[in-house]
Each structure stands twice: as structure tokens, then as C-alpha cells.
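S.K.: Just below sit the structures, each encoded as C-alpha cells.
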Structure P
């Protein structure tokens, strides 16, 4: 008979809580604005900064700066790799912006550079508040559970879009925001509709799912109550990833799961190995022709115009990179009318040079390493597995940057920075929680080994 691990509450951090409004509660609201409001609905007067979630992210940066200017005690958990990596990336982006403003660039590029800098600073605000502000392992786990719920909700909408062939979100009207004009409309691939939920397109939607699925899997595995219900988000997001008909979604989900599964017990690994082909086969039975279309995504990739456009973009990109190799020509100054790159790393290399790209890699490494160290430090297997799921999410999100300009879309950029921040928080909490736990599980339910 297995022995349950006893739960204890972790120590609170200095961010405190007033009327129950802590960082987790605030970011639950951020999730609502990020996913409940279509990505293309904005405050028109603010242009690309007008998305409600973007406005909240900038307020998050102000909150972060205000807190650190007024705090009298050290940050719980000591130094943070994610904090250092984020501040380095922010400084580099400011230097890149200053360098771009000293060169002659057209007015349209200047406008784009201005708004892009503010968006980046807002995204860093999201990451830093989550990194420093979550006050206990319990609230960290709660935030991760809410990410799973958010993923399930957008998955339901995407599945509805897939079967009905309608967007539905184009019927939403919110005073003060522009109508939800989806650039791709109801996209199709083969005979099927490509759903995007409230994201800008199916690729962004698939990238978000790839980050949330490892977390949903681990929430389900480590749940103590309502265990069956905790598997519902996994099923919904897994099916939505398939019907998104996106190579990005399938590749990134596969990579994320490849990072996550080795940390499971042998029993869980075998169950997953047996259940995965059965689940895919059931999806194929439920949607005749789906598996053939998915197979064609990869076997017919050589004839896909979107793939050839990506491969042809390397030569175009290099012609710009070699002119400004170190600090680039300015982040987001390479406009879509020049060439659609569909590669965030190339966009950063053109806009920020090798120094900017290096700073981005440092940030990704800091987030991944923080999650890995947290996994090793947590004494409770449930918390260790949750940290491992964040490592999987960091890797999946980082791989998705190869397939589209993730920083140009609010949902993908916001989710990536949330994942980075939660990864940083995991290490800080692992250092301070001792044997604290947020969700007890039996020793047989989770056995981190890798």
C-alpha cells in the first residue's frame, strides 16, 4: 500500500495579498483578457498596443518596478536566473532600440519599433511579476491549474469552430474595442476547417496548446481530488491540437511530451505508450479523413508553399543580417511587406543582431535551467513533476519560435513569458519551501527519475 506525501503550505513571499488579490489572482484576470477577447480586438487609438492583454502587461511592468522600488526586505528565494536573464534581455532591447534610432529608417519602421519595444517591456513585466511575486507553492500550483483550464476553454471553442466551420468570435462586440477581424477568416486545409479559437491564426493557437499540454498532463497525474475531471483538459487540448491541422502544434507537442515523459514512472510511460495510438485512432474514427490530412502535412511538406516560403526566407534574411550583424536594424523594423519570415529567431536576428539573439537564448536557457533545478530540489514528487512540465513547456514554446513570428502575436508571446516566469518561480519556491507541498500524491503516482 502506497504512502501519501503529507501536504504543508510553503512560506509566503514579500508580495503579500490584499483582499485576496495576489499575483495568482491578478494573472487569472490576465488569462481572461488574453483568451476571452479575440486577439484582433484592440483599442484603435493605441494601434498594436491596444490589445487589452498588452495594456495589462504594461501595467504589470509598472507594478513590478513599483514593488521593487518600495520593498524593504530581500526577495524570497534569493537570486533568480530568470530575473537576470530577463533584465539582460531588456537592456539589450533598449540598446538595440537606441542604435536603430541613430540610423535612418522610414517612419513606418520607427512606429513599429516604438510599439515593439513597449510590447517587449510589457512581456518582460509579465515574466518578472510571476517570477518574483507568487507567494507559495500552493498558489504556484493554482496558477498552473488555471493555465490548464484556460487551455481547455480555448480548445472547446476551437473544436466548435472545426465542426461548424464558423469562427463564432466574429460575433463578439465590446464597447471601445475594434470588431474582431480575423486576418485568415475561417482557414482551411484539405477538406477541413482550421480552427484558431481566439488566437490570430491556427499556428499561434497550436503553439499555445503545445505549451499548455505538458502542464495539463501533469496536473491530471498529480491531482488528488476530481482525478477524472483533471483529464478532461488533456483530452480537449490533445484533440484540438490534432484538428488545428498545424505542423507547429504537432511537432511542438511531440517535443514537449518527449521532455516530460522520461520523468514519469515506468508504469505511466507504458500506459502513455499504449494510450497514445489508441487516442489518435479514435480521433481518426471520429473525423474521417483527419489522419490522412495529418499525414499529408509532413509527407507533402516539400510541395507546401508555406514551407518553401520559409526556406527561401533564409537568403533574404541574410542580406539584411550582414548589414547590421551585431545590434541589428531595430526590433520589428523588418515589415511584413518586405518578406514574411515565419521565424521569430530570424526576426530577432535581423532586428537585434547576434547580440540580441544571444540575449534571447540566454533567457530561454535561464528559464529551462530554473525549471530543471526546481525539479531536482522539490522534495514532493508532485511539485517536482510540475517543474518538469514547465521545462517541457519552455522547450516546446522555444521550438515554436522557428515556425512563426511569435513575438508579433499577443497570445503566443504572453504565454511564452508566463511560462518563463512560472519556471523562474518554481526554482525560487523550491529553494524556500523545504519539504512543503501543494498537492500530495502517493509515491507510486509520480516518480521523477530524469
Structure Q
């Protein structure tokens, strides 16, 4: 079958997570987190990639008393060395006291900022857990690995993606470092993945880079375009996530207006208009009724000025108001459904109904739909197990029909989303020989337990099971 297009990956962060971070397991608790970080760090070959900082992942607030992740649990074992631990949803970090100081936070009197969430002790001082834009100081000040190591991690991440049948993807948090690394890999003939790089417009924390630098990168995007790298893409995170303890998604108020306090990128309409005019596709992260409406309104305004502009994307679509579904097709917007792992998951249940990827309503509205793993830390980005949970729903009771629909979303729809439909997305004469050999026919809906046997990129076998 055609190679899979993953509509939403974080190749760089996945590669770093698998090679350079202390992986502590999601069952970590307040009593084990320090020891687990120390143990995992000792087992990591590239633990010094961040100089003297330790980057670990992931913690679950349920493992802490009262659900409060406090820096004191890190300070006990790491009183002087900066430690940052990624939160379960990827929208929070827990920093120890040394890391907070190194990043420039005023632990006693750090002011609140728009789009950020600081967790505080009763006296107002920082607990150490930071949500959304509150992570900015930490993320832009934390040392980043060398370019040579970034290239190493990207090649490893791509190899892991090949095991899951992924031949092309949309990198959802592109920054200056990843584009330089991809350019060098391309020049060296070592890039065997088609990558559409969504360069971050905002916020800074997702790119680990200052806004001024990101804007310059967007202006110079064409310089990094190559045979396998398409840089005509932009990323905006509009709100947060509807999960405890953050609850940073943007809902609608009583008047049907977005909750502005939860909006992270305030100038989204101006940004959409600017890059739409340049012919660049925007991917806008939206997890609430309010953010989704605001994004669609921004796209509508741009479309009124530029009727023949590019197709844009709403990422997540986990909480879409009924009034918005028809607007996707009318505005030529791709509904990028992700993260696939959470389509049916305990996390979804814990959202209190705020996470609902309604494929049925989206299909009834004839929206263009793609699927993404949102791979950023999990062992691999395989979509097969998550899709096994929804195949009958998508097929309206028919597993075989659901299999056919999902296969199209994974292949042809993905190619269309990034403008590569004439060269990818199906196996036809004249198109790239990017295909995978499966142990079964996925179009029959048998996603559960499916395995990729071989992966071919441009006719060359780049991965083989048990080889």
C-alpha cells in the first residue's frame, strides 16, 4: 500500500526523547521521580546533550499528592543541577529550584503572563510546574544540543517512523536548528523522508526559540526548501489542552465569543492573512470551541481577501462546536485529527467530554480529513492500534468500509494536504515509489495487531522487519 502520511509529528523532539532525555515512565510518583531521573540519566548515552541540564519525561500529576507536582520532589536529589520534566500532555513542565533560577524566573514574585499558567504555593511563590506560555523562559534558555547531535536524532527518529510505515510527515514545530539539520542531511544524501516543515510563528515555547528569530526564519523559508523538504508551512498554537490540571483550552463565553484569556497567539488573524498571501499553509492548534471558531474566522477573513489562497489546517479538532463543521469544506480547511493515541483513551475520559474527535460529523460535513500521531515522546508513532479503536465508528458499523476510509485519510488525503498529490498518496505510474508491505490488507479494517514488513522510499528498502 502507499506509504503513510503522518499529518502531525515532532521529529526533533521525538528523536531527542528517544536518545537524550531521561525516560522515567508515566507511572512515576512523587516518591520515585528523583531516583528514576537519576537512574534513567545514567543509562542514556547522550545525557549531556543539554550541557549540565537534565531533560526528563514524562510525569503524570496523578502520581503526586493532591495532583500537585512540586519542585521539592526534584530538589531532594538535585539541589544544584537544573532539571526539567515534561508533563503528560506536552503542555507543561516541572522545574526544580535550580532550573527556575537558571532560566531567570523570580521564584517569589514571578508575574502572570497572557497565555501562561503558573502553579503557585499559598504564599504566591512558584511550585515549579509551568503551563503553556509560562514555559517560555525555560524553553528558550535551556541549552539545545549541537547541530551534529540534532542530525543524529533526526535520522534515528526517521528510522523509527519507517518501522511504522511513515514515508512523509508534517513536522509540527520547526525551528531554525531543525531546518539547518535537514538541509545538511539533504546535502549529504541522508534524508529518506518527505517532510513538510511547519515553522513556528508562535508561541515561542513550542519552538524553543525567540519570536524575532522565528520571524526571520519564516522570511527565509525558501532557502531551506529542497527535494525532500517543503518549507511552505506555518504553525500557530492558539490555546492549550482540556486536561487537568491545566484546563487551558479556549471555550466560548455566554455570548458565543472565544475566551480571550486562554488565547496564546493574540494576532492570529493578522498572521493568517500575512502568510496566506504568501501562499503558505497554516496549521493552527485548537482544542476548544472558542479557539476553533477564532481560527476559522481568521481563515475566512483571509479567504475574503485572497479567494485562491492555500488550504489551511485546524489541528486537533477535539472540541468542535456543531456550527463549525460545515465551515471546514466551505473554507477549504483540512481537519487534522490528532493525537490518534487519544481517540479512545483514559485521558479522553478524564476530559469530561471536552475531548471528542467526532469523525462522523466531520465526514457528514464533507471535510477534508487527515490523521496525525502528534508523536513527541512515545516509543513509536504507529497509528494502527489507535485506528483499530475507531474503524467501525468511521465505517458506520462496517469495519471494511471504515478501513477503506481510514486508508485514504492516511495516504491520499495526506498528500493532498501538503500539495504532493501528483507525486505521492497512491501507487501509480509516474508517482514516487514510496510504499509499504503489510502483513494484512488494512483496507479490510484489520488495524489491530498490524505490522509493517518492509518500507520502501523512492524504490529503496529503508526498513525490513527482523532484518
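Any read-out appearing in this document is the output of simple, stated calculations on the displayed coordinates, not a laboratory observation. For clarity, every value in this text was computed on a predicted model and none was experimentally measured. Cβ atoms are built from the backbone, for glycine too; each structure is taken alone.
S.K.: Where is mean count of other Cβ atoms within 10 Å over residues 240-247 largest, in which of P, Q?
M.R.: Of structures P, Q, the maximum of mean count of other Cβ atoms within 10 Å over residues 240-247 occurs in P.
S.K.: When distance in nm of label points 7 Å out along Cα→Cβ at positions 336 and 432 is computed for each of P, Q, which one produces 4.3?
M.R.: For distance in nm of label points 7 Å out along Cα→Cβ at positions 336 and 432, the value 4.3 is produced by structure P.
S.K.: Given structures P, Q, which gives the highest value for relative contact order in percent (Cα under 8 Å, 6 or more apart)?
M.R.: Of structures P, Q, the maximum of relative contact order in percent (Cα under 8 Å, 6 or more apart) occurs in P.
S.K.: Match the computed value 16.9 of mean count of other Cβ atoms within 10 Å over residues 64-71 to one of the structures P, Q, and report its label.
M.R.: Of the options listed, only Q reproduces it.
S.K.: Suppose you compute helix-only ellipticity at 222 nm (-39500 (n - 2.57) for each DSSP H run of 4 or more, over all residues; to 500) for every structure in P, Q: which one lands on -21500?
M.R.: Source structure: P.
S.K.: Can you spot which of P, Q the value 4.9 was calculated from, given it is distance in nm of label points 7 Å out along Cα→Cβ at positions 192 and 352?
M.R.: Going through each structure in turn, the value belongs to Q.
S.K.: If FRET efficiency 1/(1 + (r/R0)^6) of positions 128 and 384 (r between Cβ atoms, R0 = 35 Å, to 0.05) comes out at 0.90 when worked out from the coordinates, which of P, Q was used?
M.R.: P
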